[in-house]
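Participant: Alright, structures below, take your time with them.
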Structure P
């Protein structure tokens, strides 16, 4: 997928999520938070700031597992997933990192994960 295609699909996904949640257009952090909540699999509740950061980390690990960088180790006693790094992630430029994250988020939503 080209950068232009990624950006077009990203904008469409942002509009869809904004409409689904009757909210502002979400940025990448909001998308990661939503994926983290989905992966946690717990019902709606309030999360502390630390838990929100952990949810975004869970999402990042889940997304990068699509490329073989992380593997799910299992769940802790509270049901939170834990991942392990199995392959070094390349040193992407900021622009490359943004495109990779956007394309992984798009794939996640297209595959019906959320």
Structure Q
């Protein structure tokens, strides 16, 4: 192991059993893999962020900020106060039911064509 480490640190060609191992090539391969992995993670994060912004924008068209907070709280399964439960069932739930209705969705798609 020490021999391998020294060869990698000093950039020396490592020979064993008639096979050679180029440390420079290993380093380049590792760096390419590392860079590609980072770029993929970055693009996934950007896609998630873009999706979050799109969702927030669309929710903001129908719900006030406090209503969005209440909806998120409900989705996370957090306990609602009595006032929040009443408000949710009286206002937010009705809007959600209207948005989820397939007839309303079909009507919206027809109107957008």
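What follows is calculated from the coordinates using simple rules that are stated; it is not laboratory data. Every value quoted in this text rests on a predicted model; they were computed, and no experiment measured them. Cβ atoms are built from the backbone, for glycine too; each structure is taken alone.
Participant: Please compute mean count of other Cβ atoms within 10 Å over residues 61-68 for structures P, Q and give me the label with the greatest value.
Facilitator: Largest calculated value belongs to P.
Participant: Next question, about the same structure. For the read-out distance in nm of label points 7 Å out along Cα→Cβ at positions 21 and 101, a value of 6.9 was computed from one structure; give its label from P, Q.
Facilitator: It traces back to Q.
Participant: Match the computed value -19500 of helix-only ellipticity at 222 nm (-39500 (n - 2.57) for each DSSP H run of 4 or more, over all residues; to 500) to one of the structures P, Q, and report its label.
Facilitator: P
Participant: As an exercise: relative contact order in percent (Cα under 8 Å, 6 or more apart), calculated from one structure in P, Q, equals 10. Which structure is it?
Facilitator: Value 10 for relative contact order in percent (Cα under 8 Å, 6 or more apart) corresponds to Q out of P, Q.
Participant: Cα Rg over 2.2 N^0.38 Å was computed and gave 2.12; which structure, P, Q, did it come from?
Facilitator: Here the read-out was taken from Q.
Participant: Tell me which structure, out of P, Q, gives 4.1 once distance in nm of label points 7 Å out along Cα→Cβ at positions 13 and 45 is calculated.
Facilitator: Going through each structure in turn, the value belongs to Q.
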